[in-house]
Structure formats: C-alpha cells, structure tokens
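Every read-out reported here was derived from the displayed coordinates using simple, explicitly stated rules and does not represent laboratory data. What you see is a predicted model, and the numbers here were worked out from it, not measured in a lab. Cβ atoms are built from the backbone, for glycine too; each structure is taken alone.
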Structure 1
Amino acid sequence: MHEEPYRWVEAMRNRRDYLDDQLQNASPVVGLPYTQGVLLLTTTPGPRKIFEVYNQIAFAAIGHPADMEKLRKVVIDIAHTEAFNLSARDINLQRLVSFGIGPLMKTAFDEIFRSPFTARVLMVELDPPNQQDVFYTIDADGSFASRQYGATVSGTAASAEGIVAQLDGAGGDDLSLEEALQRGLEAWGVGRLLGRDPEADVAAGAVRDYLGEVLPDLKVEAAVLDRSINGKTKFRLLAADELDAALAAYVK
C-alpha cells in the first residue's frame, strides 16, 4: 500500500517521457500579432493544423492528428454550448482554457489507465476583453500559460524557448502581414533548428540559409484573425499568393 504513491509518480514521469518522445519531431506552430490582428503559422505534411473554433478565437496544435481533431471538436462544443446557455459575449479564450480544454487534458493525463492526448495546443483570441493575454498554450498534461505578444507550441523545450526569444525580439504588433509572415517563418526556423540540435547556430544568416533549404519541400500553412473583416467571424486561411511574397525572401 505504501508503494502506491511512488508508482503513481513513476507512471506520471513515464507518461511525460512518452509524450516528449512522441512530440519531439513535430513542426512548431508560431503565433504573433500584426497591425490588423493575429497570425498563426506552421508547416504540415497534409492535414490542417490551424482552425477557427468560435468567432474571434482560433485553435492550432501539434501532435497526433486524431487527438488534435478530438480537442478541436471539444473546444467548439464547449464554446457553442456556453453561447447557447449564457451569451456569445461570455465566450472568451481564458474561460475556454481554464474551465474547458485545460481540465479535460489534465484528466486524461492523470488517469493512468487511459491514454493521454498526444498533443500540445495553441489558442489565440483577437482583442480579448479586459486586456487579457492574447495567446494560451496548453500542454499535454493540462498545464497552461498565457502570453501577450507571441507564443508557440513545439516539440522540445529548447525549440519553444528559442522561438519565444525570437518573437520577443521582433517588436510589438506594428508589423504588416508580410513582415509578420517573415518574422513567423524565421521564428519557426529557429525552433526547427533547436529542436534537432539544442546547440545549433541560430544567427540570422544561418536561419535564412536553413529556410532556403527546407521551405521548397514543405507546405506552409498560415491563418489570421483579422479585425478588418466585416462580421463576427474574423478567421481566414491565407491564400498561396499571400504566402508566396514572404517565401520569396528565402526560396530562390
């Protein structure tokens, strides 16, 4: 009986190690503000990773596609149920994370006879109420954190830290969309390099050279929450021609 708490702690450690192993090669998702709203950017071999979930709130994730889809649907269901029971004005990102997806992912992680969600989630809200933070990241164990100017979910701690440092040095929210795309791509490149080698050279020139090598073979996915769009829904995926101008700075 006295050994049970230690077995539980060991099981939690094993689950964290397993999730870190499963997610370490994931392509990071990068989020940052620009003059008209918020940009989310990543690369994907196929299935989409960036979605609208409710009006001015977007969802992105890394991990197993089935788990990402389950979590996306859960967030949509929670948002629409609360909008029906309360009102659309009561739906905000902080509430969806604190009382919705965060506890759900923690419960799945803590129940050792149940598979955890193999995913890390990044959610963003355009112009949140009461000066709340724009970005929330939710880890596979249900822990979450918020940031005002840029955030990421990535496969390793070194990758995530490198991306955040890059975003913090990119200035505020006064970037044009094209500038934000370039900053986002460079932050993604930093994260990808550090994810493969924590001691990698992430000087500006090395990152640009790396992007020039890998981007021709990758599918870049990007979306914005754009406050200039008329109507309640502010989400839109960026078209290929919008991405081409940013990619041209790296792909010759």
Structure 2
Amino acid sequence: MDITQQGYVRTELTTDGVAHILFYHPNHNSLPSRLLSELSSAFTAAGNNPEVKIVVLRSVEHKTFCAGASFDELAGIQDFETGKAFFSGFGNVINAMRRCPKIIVGRVHGKAVGGGVGLAAATDICFASQWASVRLSELAVGFGPFVIGPAVERKVGTSTFVQMSLTPDEWRTAEWAKTKGLFQESFETVEQLDAYLAHFNNTLCKSSPDALLELKKVFWQGTEHWDTLLTERAAISGRLSLSEFSKNAIAAFKKG
C-alpha cells in the first residue's frame, strides 16, 4: 500500500464525555493529506456532538508524537496548486481546532517536529512528557513554518518563534517548551502525564459547559482572520516547496 494512504484517525468517546482524537502513521506519526483531512473532520464532528464535553488530541503506537508533514507526499508535489492544497491541510486542522466550541487538551508524549509543534500549539492547553522535545525543521528543507506559524507564535511569542524558525536543526526540551508557554506542564514519565491528564479531564468535565464555551471564544479572540491568513501562508509554502533547493533537501532527507 502507498505509505501516504497508511495510518488512521479515530475518535474514542468515554462515558464521561471526553472525546479522544487519536492519529497514527507508521512513519513517525507524520501527516499526509488524508490524515490531515480526517483530523479536521474529527474536530468538527466532536465540536458538533452534544455528548462531548472536552476533546483530547493524542497520537499512538510510536515514540514520536508527530513528525509533521509527510515527506513522502512532499517529494511527489510537482505543481503549485498541489503544494498549496497540501499545506492548506495543516491550516484546515488548525482552523478546525480554533473553531471547535469544545476545549481541546493536548497530550504530547514524545518528539514534535514542524507541523507536530503546530498541532500542539493549536490546542487550548497542552501537557507533555519530558520526552516531548520540539523542533521547527522547515527552513532546513527550503521553506518555513508559515502555516503553523500563527498558532506557534500565539503560544510562545514572536521572539521565541523567530528563534525556533531560524534554528531548524536544534531540538528544544519539553521543559524549555514549558517555560515558553507551548506546554503548560511536563512530566518525567508518560505514566505521570496520563495520570495528571485523567485528573485534569475529570475536573474539566464537571465544569459548566456554557462557561467553557465562553472561555474558548475568549482564548481565540483576534484570530477570526485565520481562514484567509493560513490559506495565504499555505500558498507561500506551496511555492517554495517547488524550488530546486527544497526538492534537493527533501530528496536528501528521504535518503537518510
């Protein structure tokens, strides 16, 4: 099977109203277009489901939380419209998370790269294990974190976003990410992460749903233009991904 067609997104709804949106891909939980589309749909469906009180975003079956964009799909992009559509997939997920009327909690158990950092940043609150180091790697392959940039910058601030964008080869620890506001807490083990997450979710589910809805609106005030902004950013990434520099860098990365 074509590797871009592998993997899955599924939603597991607990009896207390927590919708766990899980994604998996055998290549370090990277995200081809199909999974990006399914993630967007999952957040929209959870937001519209009256049985859902809060949403948890998590990945499974790999030590990496998310390796970002699928390099297998990136390597096959041959025209601007295809490139723009691919990068728009990340924008669609971020906007679906932004528009979802339910609080979204992030569970980052392992490394997050590129678009994976963007997913973590687009949650309303995010918890991590000490293994959740982060890196914005896009510049190393000829473009930049344009689409995910607004979400990351909203959490960590402009100065830190600049630092991360211009050091694509440097990993930052989960503790560092916590001090910058990307994570609200980091734990020594995944078991401790999950224990706290269960406690946090239980507390949040007992809160007023109307109050949570109004808080969600407050958290995202000033982002109403992101539907247009992230599409414009996707066009930049789509154009740059066709450059000779990017093509050579992606090919070198795939060869290892």
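List of remarks:
- With mean count of other Cβ atoms within 10 Å over residues 97-104 derived as 21.6, matching label from 1, 2: 2
- Ranked by mean count of other Cβ atoms within 10 Å over residues 17-24, structures 1, 2 are led by 2, which has the greatest value.
- Taking mean count of other Cβ atoms within 10 Å over residues 57-64 as the criterion, the highest value among 1, 2 goes to 1.
- Structures 1, 2 were shown, and helix-only ellipticity at 222 nm (-39500 (n - 2.57) for each DSSP H run of 4 or more, over all residues; to 500) at -15000 was computed from 2.
- Identity of the structure behind 26 (criterion: relative contact order in percent (Cα under 8 Å, 6 or more apart), calculated), options 1, 2: 1
- If distance in nm of label points 7 Å out along Cα→Cβ at positions 25 and 217 is computed and equals 3.6, the structure in 1, 2: 2
- With P(r) over Cα pairs in 10 Å bins from 0, in percent derived as 8, 33, 39, 17, 3, 0, matching label from 1, 2: 2
- Value 0.75, calculated as FRET efficiency 1/(1 + (r/R0)^6) of positions 49 and 161 (r between Cβ atoms, R0 = 25 Å, to 0.05), assigned to which of 1, 2: 1
- Structure (1, 2) behind the derived value 2.6 of distance in nm of label points 7 Å out along Cα→Cβ at positions 169 and 233: 2
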